[in-house]
Structure P
Amino acid sequence: MISDAAPLRSVPNTEVPMLFIHGDADKLVPCEMMEKLYAASSAPAKDKLIVAGAGHADAKKTAPLEYYQRVFAFLAKYM
């Protein structure tokens, strides 16, 4: 059930590298929430990508080159 999702309770238990991606124009989930998740994460390595002008789940569509470069660079580091 979607209401069972509790990301702020889950990220402190993260044991894998994590890349947080968010759009600064997201009206559904404010960017501040991603910042809280990032701060709460205990991932051994973490990074974030905030895409200017991107709405909810639109980071890839708004800035595809930046999106793919960051995702693949992050994966290359930790795989």
Structure Q
Amino acid sequence: MIGKLLIHPLLVGLIIWLLPPFNPELQLAAVLLAAMPMMSIYPIFGTQYGYRNFTASTLMLTTITAFITISLILLFIQ
């Protein structure tokens, strides 16, 4: 969860910072897409390997936490 919601957006932001300047709206979109929670198919994959409950609860936790992280990203970028 920490990797997906914090480290991934930070790495995307770092890459954007290292790239030549381009459209700021696209930069914001890239960081926000990186901060989105996991795909909803994640528990379906977990079911095939016997981790249905773990993957479903992880998805729920990341979705709830994403509200906070996305709000913080928008707050700091603005």
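Each value in this text was obtained by applying a stated rule to the coordinates, not by laboratory testing. Here the structure is a predicted model, which is why all the values come from computation and not from measurement. Cβ atoms are built from the backbone, for glycine too; each structure is taken alone.
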Inset, instruction - Determine which structure produced the value -0.74, -0.89, -1.10 for log10 I(q)/I(0) by the Debye sum over Cα atoms at q = 0.18, 0.21, 0.25 Å⁻¹, calculated from the coordinates; the candidates are P, Q. - result: Q
Legend entry - Winner on mean count of other Cβ atoms within 10 Å over residues 17-24 once structures P, Q are ranked, highest first: P
Legend entry - helix-only ellipticity at 222 nm (-39500 (n - 2.57) for each DSSP H run of 4 or more, over all residues; to 500) from the coordinates reads -22500; which among P, Q: Q
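For structures P, Q, which has the highest computed value of volume of the Cα convex hull per residue in Å³, for residues 25-64 alone?
Checked P, Q; max of volume of the Cα convex hull per residue in Å³, for residues 25-64 alone sits with P.
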